[in-house]
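Peer 1: I've put the structures underneath this note.
Throughout, read-outs are computed from the coordinates displayed, never taken from laboratory work. Being a predicted model, the structure only gives us computed values, none of them experimental. Cβ atoms are built from the backbone, for glycine too; each structure is taken alone.
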Structure I
Amino acid sequence: MPDRRAIIAGLLAAAAFPAASQAARLRKAISTIVPFKTSPFPYRGKLPDGSGPFLDVTANGRHGHTSPRGGIYWEDETYSDRSTLLAMPKGFDPAKPAVIVVFFHGNGATLQRDVVGRQRVVAQVEASGLNTVLVAPQFASNAQDSSAGNFWTPGVFARFMAEAAQGLGRLTGAKAAKFDAMPVVLVAYSGGYNPAASVLKNGDIGGRLLGVILLDAVFDEADIFANWTARHRKSFFVSAYGQSSASGNAQIRQLLAGQGIDASSDPPRRLEAGSVAFLASDAAHDSFVTRAFVGNPLQWLLARLHGFPR
């Protein structure tokens, strides 16, 4: 279920910033969780292969989905949270070159407890030194399910990003058009690979996508990640992985090699156009976002993205 206290706190935080001085708003970090009209869930469509409806179970007036890993999850408990996390670090300046980091969480997660708390994604983005904002939607809430929901449908992620631009504009006092034009870095952890693959396959934000960072992800859809990387040689692709996703990463690397694309096994000095790297780690899957090939790997990688200093 949605964290109502976090949502209410977020709405109050947004209301606390009148349309006065933009500079005053940027003297402190902002982190808020708000409901979106365009969100991964609720989702009443079909499975992406067209084999049947996503909600395939009905009992006592409730609708549910049969997850391959988690069994039956009910829509009202698992697939009804429209929350999105919006965050920006102290010193963020929308008038300067900036980038949007979009984070897709893994299984068994909620935004406040896991993305903000356990995985420290907001803190890592702030510590990276990038002039950046963070956008993180809630997928299946606290469930063993990687479903992308509405993000399976072409065009929905683009509408989600347009709504995020409006929300970020309200929080900063800047025009939404500024955020609409910002380049994007897509980050996916664990089960976040599924919606990430859909975004890449659908091409919803086109040339805005600077690159992709995967954190112990890729349990399927290796061909989508390989094909996107091969077609977008002006973008970067970095996948840090442990034992859990070693097989999927090996498949991507093999597919890229078949197209004549060499990948590095060393941590990149810079994230730049054409960078392709696969970084092996023996770190545990559950703590991979905070400890992988280095401590705080998301912070470490984002700090190597040049051209957007805070």
Structure II
Amino acid sequence: MKRMVRSIFIILIATLMLLTIGCTSTKVEGSGQNIIEAGNVSALLNENHAVLVDMQSAEEYATAHIKGAVNIKREDITINVPVSNMLVSKTKIEDLLGKSGIGNDTTVIIYDNTNNMDAARLWWTLKVYGHENVKVVSGGYKALKNAGLEVTSDVPGIMETTYAAKDKNTDMIATIEDVKAQVNDPSKDVVLLDTRTEEEFNEGTIPGSILLDYIQNNYKDGTYKSIENIKIQYIEKGITPEKTTILYCKTSIRGAQTYLALYNAGYRNLKLYDGAWVEWSANPSLPVQRPEGLKVESNQQDNS
């Protein structure tokens, strides 16, 4: 009974905070513009200068994809220096987008088959380099098939173009120094958010991190939860829009999925720690927090 009363109390407080934030804070303006339902994709493709991007692997794309989609893979938008899955350079993004038929005025619509995380990583990458008109299909490939969009193995013809990216928006990125600063001198206005699984978290996390597995952003069918549900579950964790939230996972692919969920819900004070757990855990001088709260000054984690 006590547990039930506590849960009801938390929901009431979260709802009150949600209503207050929605009425008074400019930080939640512009929500709902970055994630779209599969049923709305056809109309968007027909009405705009748009390109549909498939984030499946090359093998999966060759087997089946949504008709007209061009293939951009995870390895096309990441490099493995100094650690795995880091952001590619501006020049590589310009070359990739141009060869994919994407110009500066193109509406980019992205889907994947990995719980929205690869699509979100491309979304984040494009936003970092200044492309504003980019959207992710909630539920990805499965949702598009269920919505009746045609599936094919045919590769579409691409009219290559020229793309001019903006300089990297460093406000969207956290460095290892930013994370060290929070660990060494914690600010109540900054949150470290670990988006990995509970098992990974328990094996070791960055000290002071809050855990919320990225998969909790999805309903069981793989679509993103509603904006209201996203807000409530993060507010319950004390993660509110006015705080700066630094997100990470193992290599910040899952972290990007959470970044998009929060951004779409109106959060703007977000930074993705691109080096993520693989960078932090590779340095034996950095502290690691275990479930019991013990900070260990030596870390011999397997970073594969």
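Peer 1: Consider the structures I, II: one of them gives 22.2 for mean count of other Cβ atoms within 10 Å over residues 97-104 as calculated from the coordinates. Say which.
Peer 2: Value 22.2 for mean count of other Cβ atoms within 10 Å over residues 97-104 corresponds to I out of I, II.
Peer 1: Also, quick follow-up: Tell me which structure, out of I, II, gives 14.5 once mean count of other Cβ atoms within 10 Å over residues 65-72 is calculated.
Peer 2: I
Peer 1: If relative contact order in percent (Cα under 8 Å, 6 or more apart) computes to 21, which of I, II did it come from?
Peer 2: The read-out comes from structure II.
Peer 1: Taking 12.2 as the value of mean count of other Cβ atoms within 10 Å over residues 49-56 derived from one of the structures shown (I, II), identify that structure.
Peer 2: I
Peer 1: As an exercise: distance in nm of label points 7 Å out along Cα→Cβ at positions 241 and 281, calculated from one structure in I, II, equals 1.4. Which structure is it? Mind showing how you got there, number by number?
Peer 2: On the way: I: 1.4; II: 3.5.
Going through each structure in turn, the value belongs to I.
Peer 1: Also, I was wondering about something else. helix-only ellipticity at 222 nm (-39500 (n - 2.57) for each DSSP H run of 4 or more, over all residues; to 500) computed as -8000: which structure among I, II?
Peer 2: The read-out comes from structure I.
Peer 1: 13.5 is what came out when mean count of other Cβ atoms within 10 Å over residues 41-48 was calculated for one structure; which of I, II is it?
Peer 2: Clearly, the read-out refers to II.
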